[in-house]
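Asker: Scrolling down, you'll hit the structures one after another.
Every number here is computed from the coordinates shown, using simple stated rules; none is lab data. Just so it is clear, the structure is predicted and the values come from calculations on it, not from any experiment.
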Structure P
Amino acid sequence: MSRLTKPYDGITRYAGVPTEQTTGRLHYNENLYGPSPKCLETLKETTMTDLYLYESTAKEDLIEALSKKLGLPEENLFLNNGSAENLKSIISVIARPGDTVMLPDPGWSYYFGLADYRFLKIVKYQIAEGETKCNHDVANIRAMIEKYDPKIALIASPAMPTGNKMADEELEDLIRSYPNTLMLIDEAYYGFAEYTLDIRRLIETYDNVVFSRTFSKYYGLANLRIGYGFCSAALKKVLWLDMPLHRLPHIVKRMAIAALEDDEYYDDVRIKILRARKKFSDALNRLDGVQVLESDTNFVYIRLVGYDVDRVQRVVNEHGYLIRIFVGNAEKHLRVTIGTEEMMDELTEILLPAIQAAKL
C-alpha cells in the first residue's frame, strides 16, 4: 500500500441503504406526498440553452427567492448539491486533520463518516430520552465543549433519528458562550414543526454559526439534490471556498423556486403528515411497553421495551414496508417515516400484531 492510500486504510465511504423497491419506503424519511405539481410544470419552460450553456449572469434566481422567503440578505445565503454536501463543504473548510468535532449520539452515521475521512477526533454528546420525548442534553453538550474545545459542534435540530428540536434559548446560549467553536446547525427537517428562531438576528450577531437546510424533506425534492444554508457574510466568504464551482442546474433551481412559491400545497401536506403521525402514534401507544416518542419531523422514533425489535422489523419488511432500527441508550428503537394516511393505516394493521407477537 502506497503512502498516498495508506492513511485511508479502514476508512469506508458512507452509503445509504440500497433499495430497489419504490413503494413502502418508510426508511429514508422521504416526503411521500411528493413535491408541488408546479415543480414538474417548470420543465415545460426548459430550452436547449438550459442544457448547453453555463449559467454566467450575475443574478442568482434561487438565492433571490430564498432571500425573499426567509427575510435574509442575499449575501448571507449559499447553495450546494444537497444538505449532505453542505455539511461536507463546511467541515472540509473549517476543520483540519487532528481537530475535534462534536457529534450527536444517537445521530446520522454520515456525520461520523465525514469526520473519519477528514481525520478528525470525534466526541459525542447525548440526545437524552425522556418518558415521552427526546431532548438535547445541553448540560452534557456544554461539558463536552469545555472539556474538548471542539472546532465544530454539529447540532441536529430536529435531530435524526430521535426527531426532537433544540429550544431556541438553549441554542443561542451555546452560540454565544463558545465563540471559538463553529455551531453547525443541521436543519434538514425544517418545516414540519412550528419555527420561532430569529435566524436573521443570529447570523447578524454571531460569526460562529451556520445553518444547513435542504429541499429534500419538506419540499419533497430529494432526487434533485438542492441544499442551501445561511450564516454571517464574513463566514460565508470562507465557506464559499468549497462550494460548487458551477451553479446548480437552472432546471433544478426553477423547480425549487416553484416549490417556495406554493405555500398552499405544502401547508396542506404538512397538516396531512401531522394528522397521520398522531393517528399512528396514538394507535401504537396503546400497547404496553411501546412509546412513540413525540416528534418535530416527518418520522417517529419508537421505543419498545420487552420486545424483539429485529423480529418486528422482519415481519414489517415481509409485508412490503421498509423501516429502520437505531440504537439509543443501548436499546434498539424503530424509526418510521410518516407516509400518507392510507399507508400508515395499513402499516398499523401490520405493526400492531407484529409487535404483540414479538413480546419476549
Structure Q
Amino acid sequence: MSVFWIVFFVTCIASLAIVVTQRWHGHVSADSTQGVQKVHANPTPRIGGVAVAAGLMAGYALSPPDVQSLLGVAALAAIPAFGMGLLEDISKRIGVMPRLLATIVSGVIVCWLTHTAMQNTGVPPLDWLLGYFPVAVLFTAFAVGGVANAINIIDGFNGLACGAVAIMLAAFGLIALHVGDVPLSAMCCMLIAIMLGFATVNWPMGYIFLGDGGAYLVGFLLAWVAVLLPMRNHGLTAWCSLLVCFYPVLEVAFSYRRKSIRVGHHPGQPDRVHLHMLFYRRVSRPWFPNASIRLQNGLTSPFCWLLAALPAGFAVVFADNDAALAACCVAFAIIYALVYHRLTKFRWQFW
C-alpha cells in the first residue's frame, strides 16, 4: 500500500512543480485560451504527461518483478506515442495523422516486445483470422491507437480524462483480481495512483492539463491493459475490455459519424458538440451559475464520469458472459444517443 502512496505523491509533486515553474517554461508549454474546443479561462501548462511519466518511472522502480515486467515493457513501447504528443504540446504544430501513427507504432512495438496481440475477441471468424500473428499485431496496434486517441478526444475538461481512466482501470483491476491475475491488478492500481496524483492538481480548478503527451500515454497504457486482460486470462474475451472502455470508444465513433455527415466538415476537424461540451453548456453552467469558469469546467466532469462508470461497472458484473457484455454495449450505445439527443434537441424521443 505504501508503494501506491509514494507513486501518488511523486505524480502530485511533479504536477505541482510544473505549475509553480510555469513562468520559466509557459511560453512553450502553456495552452492558450483561443480555439474551438477551449473552455479554460487562463493559459495553463499542458505538459502534465511529464508528471505522469515521472509517476510511471517511480511505480516501475518500486514494483515487484512481476509487475515491473508489465510496466516496463509498456512504458518503453509508449515512448513514440508520448513523445509525439509531447512534441505537439510544445510546438502546437503536429498534425492529427502523425500523432495517430505514433500511437499505432507504439502498439506494434509492445506486441513485438511481448509476443502478445489480441487473439481472443469472442467472435470466432475474427479469432480465426487473428490466429495469424502479423494480422493480430496490426489489429491490436490499430485498436490500441484508437483507444489512445479516444482518451485524447475526451480530454476536454478538468479531471475528465484522468478520472475516466481511473474508473476504467479500477474495473480492469477488479476483474483481474477476481480471475487471480494479481500482477495485472497491481499494475492497474499503480496506474490509478498516478491518475489520482495528477487529479489533485488538475481537478477541479485545472491548474495543469494532461496535454496530448499525457493523454496518449495514459490512453496507450489503458489500451494495453485492455489487451492483456483477455490474453492472460482465457476465460475472458475482448467484449469485456470493450465494455470497460466503451465511453471513450463510443465518443470517437459517434463523433466520427457526426462530423462525416456534416457538409463541409472533415472528421479530423475539432468542433464544440462533443458530449462533454454539451454537458458544460446545458448542465454545468446553468446549474452552477455563480461558480467561476474554472469551477464550472471542473463540475462538468462528474457527469461524464458516470457515463464511464456505468459500462465499466456492468463489465465487472458480467465479465465472463459475452452475450450479456454485447447486450450491454448495445444498451449503453442507446443510452448515449438518448442523452446526446436530449442535450441537443431538448427531448428524449428520437422522433
Structure R
Amino acid sequence: MSDRQTSSEQPQLSVVVIGRNEGARLARCFTSVGAIHLPDAAIELIYVDSASTDNSVELAQGHGAKVIIVDPERPCAAIGRNAGWRAARGPIVLFLDGDTILAPEFVPYALRELNDPRVGVVFGYRRELHPEASLYNRVLDLDWIIHPGEAEFCGGDAFIRRAVLESVGGYNERLIAGEDAELCARIRAAGYKIVCLDRTMVSHDLAITHFNQYWRRAVRSGHAYAEVSSKSKPEHLPGWHRQTRLNRLKGTFMIVLLVVASVLAIFTGSTMPVVVACGIVAALSLRTAARTRWKRADYPTRLLHGLHSHLVQIPTLIGQIQYFRNLASGRTTELIEYK
C-alpha cells in the first residue's frame, strides 16, 4: 500500500475484501486495490477472513490490510461484509470478493457518480478472467452482462455509501445467498438509486471446471431466488420476483418435457420423443441466442448460453424446492459452496 493508505489518515474510501482460502487469487485482488490512483485521497484496506486454512491472513497482512477473522457456526458472505463495513472509517465502502481483480481505473468514475446524493450504490460489469478455461466459465460470463443505467440490484462487488448501510442495517446475515439483492431492496425502499456503469469493474475467477460445481451453483441461485423473494416486496425487487416465478414455470416445463419424452421413448421403443424434446430445447436456445445479440458475444457462445439458460432452470428450481422444504420442516440450510 502507498503512503497515503495509512491508518493515521481519515480515509475517503474503505475497501472491504472478503475471502476464504482464495490463495493466489487473493494476492491478485490486493495488488489490484494497491493500483488505485486517487491523488490526495487516503484509502484503507480491510480484509475479512472466514476461517481460512491457507495463508490468506498472512497475504492480507503483507499488503497492509487490517485483518478481521470471523468464524461463525453458519458462515455466509453477509457476515463478512458486515464485519468489514462496520470496521471501516471511510464514507464510501468498496466491497470486493477475494476471487476478483479490480479495474483500478473504474474507481474515479464510481466516486464521481456518488457525488449525486440520490445514488446509494454504484457498480460495473463483472467479467470472467478465464472464459477459455471451461465451457462453464465461457457461458456464465454472459450472465454478468446487464443493461447499464439505473438497476434493481447489484452483485457482491459494489461501492456503497456507509451512511446508507447504516440507515438500512447492513446485510441480512440470515441469508446464505442473495444477500446483495435483499440489501438493494431495502436501499431502494429508502429512496436511493442503484446505478450500473457501462464499464468493467472487476475480473472474476469463477473457476468452474466440473458439472457438479455448475449444478451446485445453480441450486444455490434457486435457494436465493426463493428466500429473497419471501423476504422482500415485489415493488422493491420486481425483476427478482419475476425471475423467481419464471424459474418455477420454466423449471417445471423442462422437467416435464424430459420426463415425458423419456417415458414415451421407453413405452414406444422409439427415440422420436427424445428427438422432439431435444428439438424443442434447441429451438428455445436458438431464440435466446438471437435475443442476446446486445451482449456482443460470438454466436457459438450465445448459443451455448441459450442452452444453459434453459437447462439451468432444473437445478435452480430444485434449489427453490429445497428452500421451501427446509422452511416447512424448520431446518436451517447450510452454506452451499461450489468451489
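Asker: If helix-only ellipticity at 222 nm (-39500 (n - 2.57) for each DSSP H run of 4 or more, over all residues; to 500) computes to -11500, which of P, Q, R did it come from? Spell out each step's value before the answer.
Answerer: Details: P: -11500; Q: -24000; R: -15500.
Clearly, the read-out refers to P.
Asker: Additional query: If Cα extents along the principal axes in Å is computed to be 61, 55, 50, which of P, Q, R is the source?
Answerer: Working: P: 61, 55, 50; Q: 54, 52, 37; R: 78, 46, 42.
Attributed to the structure labelled P.
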